[in-house]
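Some structures to go through are shown next.
No lab work stands behind these numbers, since they all come straight from the coordinates. Model, not experiment: these values are computed from the prediction. Cβ atoms are built from the backbone, for glycine too; each structure is taken alone.
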Structure 1
Amino acid sequence: MKLYKKNLKKLINGKVYDPNMEHDSCGVGLVVSTEGKKSRKIVEYGIEALKAVWHRGAVDADGKTGDGAGIHIEISTNFFKEKIENYGRQYDGGEICVGMIFLPRNDYNSQEKCKTLIETELLSNNYYIYRWRQVAINTSVLGVKAELTRPEIVQVIFKSKDRNLKDKELERQLYVIRRTIEKKALNSQLKDFYISSFSSKSIIYKGMFLAETLSDFYPDLQDERFISRFAIFHQRYSTNTFPSWDLAQPFRALAHNGEINTLKGNINWMKVHEQEMSSALFKDMENLKPVINSGNSDSAALDNVFELLNRSGQPAPLAKLMLIPDAWSKKSKTLPRSHQQLFNFLNSTIEPWDGPAAIAATDNEFKICCYQR
């Protein structure tokens, strides 16, 4: 308790926390290495930090079903290298890509259709599939409702056959492939299919369990080989939508706390922008539409747009300023004119997503945390 009061005083004195602003909302945060070095401590600190915000989420009457919790960290090369070689495949030293997939648990026919869809897109885009992996889970920590709605959780481990394709270009192509898969799944009416993450850089472990049971449900996270330079964690407090496994956070680009008050307007404006959306970085923009999937929460919708901006060349800090701009005024005497000009320009390109909020986000290059204005 003494340490708690000491830290609380620091937060208040540092203007980070105000007791008068206390209210129900999600728990979100970011742990990052300031030296840019991967370590086991970052993962462990992220898990412990998530446990510390358990009170930010609601709990079902069964005492074990939560609104959703999760963590976003970097892919462990050594861990997945072993999973590849244990399957009898040879790892050649290239970048390992991992897709974290939620499949319909009790519909085996739909499971095969989902897998076939993913395999077809990967193979047609010059990728080699190492294997499918059943993710180890501990269902004893789940509540009744979480277990009833639990998806089949699998990973597809693969690589690009083009050794020159890497970093931003590789992530951009994986984004296009994932969006194409999602669109075809929607057109094929494949239900309960969701791609949690699909990347060569990072992976997301999440679900409808309590925050303190994250690493119990996913034993992978207890493996010492899981190291990272960052850990984005989130405990959901469901308000606009009912709890579900796919709407647990973090999402692919960000974890969000708050309410987007301008949500309907933002969604409608995005539909307008889609009509004129173009970029030399993408061969077929139609595969990226609709940018915001129907049925998404406000946080998921924000993530959809944030990720699109990232993959189209806008770094995370700039994407943040475009979607969640700082409070500013042309009459400000403290804000440099260059900043005013930047904010004015960004305001003319896309509408702000307004509402009390905080986000932790990454484009796998920058890691950012910010408050909404």
Structure 2
Amino acid sequence: MNRKRCKFTKIIAAILIAVMICGNAGVEGFGKKITAKAATPIERTLNWNTEHTGNLDNNEKDVYVFSLKRSGKVNIQLTTEGYVYYCAEISIYDASDERIKYYEIEKGSYNYSFELLAGSYKLVIDSVDNEYSFVPKFTPSGETKQESYMAKNNSTATGTYYTLGKKVRGQLAMNDAMDIYKLNITKPGYVTIAISSYLNDYDISVINEYQNDPVYSVTELGAGLYKKSFFARKGIHYFIIQKDSYNADSKYCGSYTFTITNTGIPTSRISKVTNSSRKAATVRWNTSSRVDGYQIQYSVTNTYKKGYTKTVMIRKKATAATVLRNLRKGATYYVRIRTFKRDSFDVAQWSAWSSSAKIRITK
């Protein structure tokens, strides 16, 4: 029994000694106490338009958590007092603790901005080695369709449906590389894209539903307005706005607006038909520089019935007249015209037929 009691006493003594050692760990020199900080920084809630303050030693950090219900720009007006440690940084991390962007903190008062998608984030201030204060502000991007880092429109499968003629506003954030919009071109013809942005060095392209080579593409666009027309066949297409991968530099991020319209293939009309010579008629029409050629049909029936109709192909867009020969004297002929334009697959796409003109062959 005495042995057991002795052993128990030794255990209690060891525990007391350990507690005393831990209690004195914060004492240095002549009893000067050093305030210990938690190994893992405490996460604080970030409040918009409110001043936050702190005091950090070297290799210490403060963490502020916040959520964005909408995409937009976070601005941090940070002021530091006195000396700032050369490794001091201000960073943004997403919910998976992946760092999206960081800036090296400089002495004085500076604004640090972060273009972000909707989601949950952490703002980390690291190794300032002095007092600091900041006021966070948020400006929503006003995206037509809100995008979050967990639900991006970065593939044709998740592309945002776009209605032709509608003005859309979007954003390429620091944690986003591209936006994809799905559109249905209802008729073959010219598609016009008008895009205005604050982005620098971004690319745009249009691909068809088969995702072959781009129907249209342009690279290294800058801030401002860009407008361009190109020819496309009807069907599903995807409009892609893309920056340099996940480049988080603020000058490559920002908002944009665009409108896409579809005007169809330019048409033509018969301007004049004359019985110019024996059993012949000269047909004249309006030309267009935006087509590749014309097709003319003439028939003794106004319905252009098969077996009673002949077709003439004109393969030069500048040609404005042709002669129809071996016509029947005394017959009345109906004449109509349509244009064609070859698409990116070198397949002819046709306009609608013009109204008919008629001529009686008297010679």
Structure 3
Amino acid sequence: MKARFTPTTGQPILDDKLTMKNNIKIYSISVFFFIFGYFVHATDYPITGSVERLSPAINDLISKNAKIEILAEGYVWSEGPVWVENGAFLLYSDVPTNKVYKWKKGMGASVFLDPSGFTAKSHRSGESGSNGLTLDSQGQLVLCQHGDRRVARMKASTQNPKSEFVTLAANYQGAKFNSPNDLVYNQRGELYFTDPPYGLIKKEKDPNKEIEYQGVFLLRKNGNVDLVTKELERPNGIALSPDEKTLYVANSHGPRPIWMSYELKKNGLIKKGKVFFDSSQYRKKHPDRLGGNDGMKVDVKGNVWATGPGGVLIFSPEGEHLGTILTGQRTANCAFGGDGSTLYITADMYLMRIETTTKGYGF
């Protein structure tokens, strides 16, 4: 019999017939060893997947002994992880269930916000919850809200969460956004975010769609919104290089599965863009690796950790594919946490992690 844990209390339910998908199962097996006169407490999680090493450079980023651990499971589509230093925990979205979850070492997973992305009392189908999450310079939680079609800030602190939000951006030139998806702040406190149609019930054909394209936008500190680009069919994950001279954007459009890099002007808008990596041939070579180009993060050395077919693809700053963290699942997003060297991964119904030998940018 396997002990399972409720997502709200973390209390064990000893029922091997429990199969409800939304019960988050936290694996924590405590083993005590007596070594050299000391008791050592170890926590063990299930291991999955592998690391594909295409370049010797990957060995400087991930130890050959590193393992992919499953921390929790049972989600519908986990997304948007962000590490909260004040309290040492991870937050992440379960988009279709309209919830944000919290995972903390020693405590496991629990519901942090419900609702998270669609706050009206009426019923709404589709991907209604929050997606990408980040923290502003004050440590407040900022969310891409699919159902409410906006970027918003939680009013309460991350230590006392409540589903009450302040709108930061809801429209461009009077037209409602499609469904803001992922986001990243620059050092000036301005916010880049993507706006694909995934949160609209009928996607591009939804009658409530007000912007004819799928854009990348920049929210200024004064509240104004600028269009960065509208050239991508489905802009998704977004990240900045450490020097903030380059903006990376994933395009999750099946016929054109590319990551773009854009040289930035001093005003934060783009000069020109180029294809950073085209995964078309990679997909043909590995048809069993499922998933699209999605969320990503950058480490202190400028390497890009981009979720895509099969897991997390790791690119050098020049766009060389160094290796892949093969999760075996459709993989949505990732975030560095802890001391900056742990990579947390949201992959379909799972929350995973792997230890690296680098640190995420910002740690």
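Of note:
- For 1.2 (distance in nm of label points 7 Å out along Cα→Cβ at positions 82 and 98, calculated) the corresponding structure among 1, 2, 3: 1
- Percent of Cα pairs over 31 Å apart from the coordinates reads 60; which among 1, 2, 3: 2
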